[in-house]
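Got some structures for you, see below.
Only the coordinates and a few stated rules stand behind these numbers; no lab work does. Here the structure is a predicted model, which means the values were calculated and not measured.
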Structure P
Amino acid sequence: MQNTHRKIIHVDMDAFYASIEQRDNPELRGKPVAVGGSSKRGVVAAASYEARKFGVHSALASAIAIKRCPNLIFVKPRFTRYREISLMIREIFFDYTDLVEPLSLDEAFLDVTHNKKNNPSASLIATEIRKRIFQKTGLTASAGISINKFTAKVASDINKPNGQKTISPEEVLPFLEQLPIEKFFGVGKVTAKKMHKIGIHRGRDLKSHSLQYLISQFGKQGKHYYNIVRGIQHSEVKPNRIRKSIAAERTFFDDLTSEKFMLDKLHAIAEELERRMTKSNVKGKTITIKIKYNDFTQQTRSKTLPQFVGKKDEFFEIIETLLYQKPLEKPVRLLGISISKLDTEIPEQTIGIQLKFDF
């Protein structure tokens, strides 16, 4: 009987945005750097490893970051530059396989089960890719190699920065059983806290529970947790990822307390969203507004239309209705609009590959 294993590599650039800034500006090398805005409303988009030692990380409020690291150097993002280098790295990936699924500018999955180099070792391919990335860009990358996307992504974080970890087919289950539940990709702080309360601290604890119990505790995600700790994941590497939504949002320097002021801001956000939808040549049916309050709590309000829309004058009336749907709880620091259920979505197909091989 053959094993249904694939060879998946997850490549994750090390502190990508910050590393580019340090590479392009030698004066920043060896210093704590944060890419993002330094204002009181600013947010850290990326942090160098020197900054991470102080507890500075992405999505952290800049005001908190500077308290943790008083010598922190803020650099404005240069996304055009980041995209340029990301495309250079992606060209290397395509030298090995056409099955490349970018997750963002700085990470991607590669399926090298069948690869253009006819190299049977996914581990050696990962080593070669990381070496070529460094030679071409001067930047380091880490990699995880395993039988599915989930385990490969977890593995890529183990020997960061500038390292890699291979979890072979026979090692997957023992590895997952020992893995702290917080390290499971997709288990956030809230879920981890709930798991701790019911005695789930590592993979083996999760594995001890029945499917019915996990569903009763975590809803449909319970099935995901049940499968993933058993190494069961059939998600394919999709070279043409289907965009699920398009969004635009804005964080404000001063809190907003009036719906009228918020409506003015939403007009500008909607215009930006229309530009993005026109550029992407898509329309959607579900309109969602995101409201983030000044205490960082968040709320969303949505409505699905019977027809596809893409122009501001087609969907802004819905946004106004959603805003006035119920009173706002507190002053608002961020507003956003997204449109989902796009006309680009198609049903996913599952493709199985039966192979047996060495890692």
Structure Q
Amino acid sequence: MQRFLQRRSVFRPSPAGAVVSYALLVFWAIVVLFPLYWLLITSFKLPGDVDNGPFYIPWVDFVPKLDNWRYIFVDVRNDTLRPYFNTVFVALWSAVLALLLGTAAAYALVRFTYRPRLGVVGLFIGCVALAALAIWYGAPWQLIVVAAIAVFLLLTQTIGRRFRRALGNSDIAFWMISQRMMPPVAVVIPIYVLFQRLGWLDTYQALIISYVAANLPIVVWLMRDYFQSIPIELEECAAIDGASRYRTFWSIVLPLSLPGLVATFLFILVFAWNEYLLALFLSSSKVQTMPLLVAGQSGTRGPQWWYMSVVILIMILPVIGMAIALERYIARGLLVGAVKG
């Protein structure tokens, strides 16, 4: 009994501790995986099996049928495949663009020093607000954009030089992440009106631009912490050897930051994949996405779980498969910055 309870080493528990640990892990795995199991077996149930259940074990409690899968992929194939391809297209493009822009911005915030004057920032916001107001009243947006840029440059060269107070890199980074703290419902109406004026409602570009703007702060914040963990001495050595800033970024920084890039890409891909509110306001039948299709399966007489389970499965399986395939990169990316000093 003493050998059964005695710890073998610091990193190897006693046999009794190992049994308890594995029992807890198995229990927690069942708790986590049971919803997915229930979703899977529900997709093979008939409406009567769902209403008269619960039934847990196929071929014991109920006989699995492919009626729900046939309905989704045969009877309403066009109504299923179009939102699915729309989701894949919009989510991938928005995630790639957000990753490209956010990675460049994060690297710039880490390696360069910015001192934008607070007054110039205020002038920019004022010009943008006046331009938006002019577009709201029906002025041609092309002319308004050109005029706003010209007015901003003129004001910057005149009264903008009188301002002395400036912001730093940390202020810029905090401002960017603060945009993500704001609930989307607070800005969805202005975004809707903007794309309505541009004639971009129910288009791919409206969804992609909105998703990129929503996920860009997350990319900047995560990749900024990752780039800070890369020693600057590596870039200085490359500069001494004659490498340009672009060559250093492409050949040294990006390969070293691959785990962070993969983890960040998967995060924002999931956010874009599951986005509901913006898709609800900016799309209809042409570029409808999967979250809207799942919501539409509820029906007028209550949720149709046997159909919803199939739609949810085909929606989450690609993300789960990608997460499993990239697991080693994700684990390394999440641990960056956990231990410092």
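Supply the structure label, taken from P, Q, corresponding to log10 I(q)/I(0) by the Debye sum over Cα atoms at q = 0.18, 0.26, 0.28, 0.35 Å⁻¹, for residues 231-270 alone with the calculated value -0.54, -0.80, -0.86, -1.09. Checking each candidate, the match is Q. Can you tell which of P, Q yields 1.34 when Rg/Rh (Cα atoms, Kirkwood Rh), for residues 79-118 alone is derived from it? Checking each candidate, the match is Q.
To test your reading of the models, identify which of P, Q gives 35 for percent of Cα pairs over 35 Å apart when calculated. So the calculation was done on P. State the single structure among P, Q that was used to calculate helix-only ellipticity at 222 nm (-39500 (n - 2.57) for each DSSP H run of 4 or more, over all residues; to 500), giving -22000. This value belongs to structure Q.
When relative contact order in percent (Cα under 8 Å, 6 or more apart) is calculated for each of structures P, Q, structure Q comes out greatest.
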